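Each structure below appears as structure tokens.
Bear in mind these aren't lab numbers, they're just calculated from the coordinates by the rules spelled out. Everything numeric in this text was worked out from a predicted model, so none of it was measured. Cβ atoms are built from the backbone, for glycine too; each structure is taken alone.
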Structure P
Amino acid sequence: MRIDPSQYPSYFQRYIELVEGIDLHSLLPQSFDELKVALLQIPVSKADYAYASGKWTVKQVLQHCIDTERIFAYRALCISRDEQQHLPGFDQDYYIQHANLQNKSLEFLKEEMLIARQSTLMLFQHFTDTELSKKGIASEHPITVLALGYIIVAHWMHHQRELTEKYGIIFTRS
């Protein structure tokens, strides 16, 4: 299925551009493998590193990616099941403030991220074209299940690029 700008809020165009032209059913398993390789390359020494005062640490970035993956997958589930209620937004900074990261190691977060992505893969694996094209309201904007799938994958890609550019973490492909 092709993704069209009418399927998601314009804010997400920067994510969609990272994955345009790739079939979602191919992209998701590929993203899991790439995520696994990338996470292995994040050194423990960077766990609590923030590139500037007031910016998130590497652990906070990972927790944010986990939270976002779960929230967007939940939105996809709800919309695929014809949920008529508008799905709420979330304040990413508030979520990070209340994430209790002092009790989570970097290794735990890496594992949690992989499990979250595996769950997303399983959720999307059997969505039909009809389910993927369903549209609902999330954060007061219309969005399709298909768009959510692409955004989930691209969201991590966006943060992986930031981890390189701003945190100095170099990722190599296996």
Structure Q
Amino acid sequence: MRLEPWSEEDFGLLRAMNAPELMEHLGGPETEEQLAARQARYERLGADPDRAGCMFRIVLLPEEVAAGAIGFWEHAEEASAASVYETGWTVLPGFQGRGVATAATLAVVERARAEGRFHHLHAYPSTENAPSNAVCRKAGFTLLTEREFEYPPGHRMRCNDWRLELTPPGA
């Protein structure tokens, strides 16, 4: 598995990831206009050296086929207003259950750690999304709490707040 920075050529992958079964825990499929805006955000995220984070397409080897996407970005925690990294992923149905999301998450952890901007990486999967919660557990995240989260804007959901330490204590 390899992570490649998101590019304008990945709009077809973004459309494939907009399938109802993949968007079930995220407020449902997005409109074409919303997808275009997301594509632009994904492209900008990796292009600006002053902004934390990057989006990636997940490429399976040796097939060289795109299996989904993962990324990390700056997120202001509501309770403290402190910035942390947030991560999220989508793996296409034909590649689920093969460890792809866990491998990609471990690779993103190393990328976020290398950027060195924040001490924590959080993931906020829906409490109903058992596979994504299992990825967090397998990747070494600690479950902090269950909470309400707004995603997408205007859609409230119950999620688990998982956190992974990016810097060793005292660093």
*Work out the source of 19 here, i.e. which of P, Q gives that when relative contact order in percent (Cα under 8 Å, 6 or more apart) is computed.*
Q
*Given a value of -17500 for helix-only ellipticity at 222 nm (-39500 (n - 2.57) for each DSSP H run of 4 or more, over all residues; to 500), point me to the structure among P, Q it was derived from.*
P
*asked:* Given a value of 15.4 for mean count of other Cβ atoms within 10 Å over residues 119-126, calculated from one of P, Q, which structure does it belong to?
replied: P
*For Kirkwood radius over Cα pairs in Å, for residues 15-110 alone, which of the structures P, Q scores highest?*
P
*Comparing distance in nm of label points 7 Å out along Cα→Cβ at positions 39 and 63 across structures P, Q, which is largest?*
Q
_Winner on FRET efficiency 1/(1 + (r/R0)^6) of positions 23 and 71 (r between Cβ atoms, R0 = 25 Å, to 0.05) once structures P, Q are ranked, highest first_ = Q
*Of the structures P, Q, report the one carrying the highest value of distance in nm of label points 7 Å out along Cα→Cβ at positions 7 and 95.*
P
*Comparing structures P, Q by mean count of other Cβ atoms within 10 Å over residues 31-38, which one has the largest value?*
P
_To test your reading of the models, identify which of P, Q gives 11.6, 35 for Rg and Dmax of the Cα atoms in Å, for residues 87-126 alone when calculated._
Q
*From which structure (P, Q) was FRET efficiency 1/(1 + (r/R0)^6) of positions 47 and 151 (r between Cβ atoms, R0 = 25 Å, to 0.05) calculated, if the value obtained is 0.60?*
Q
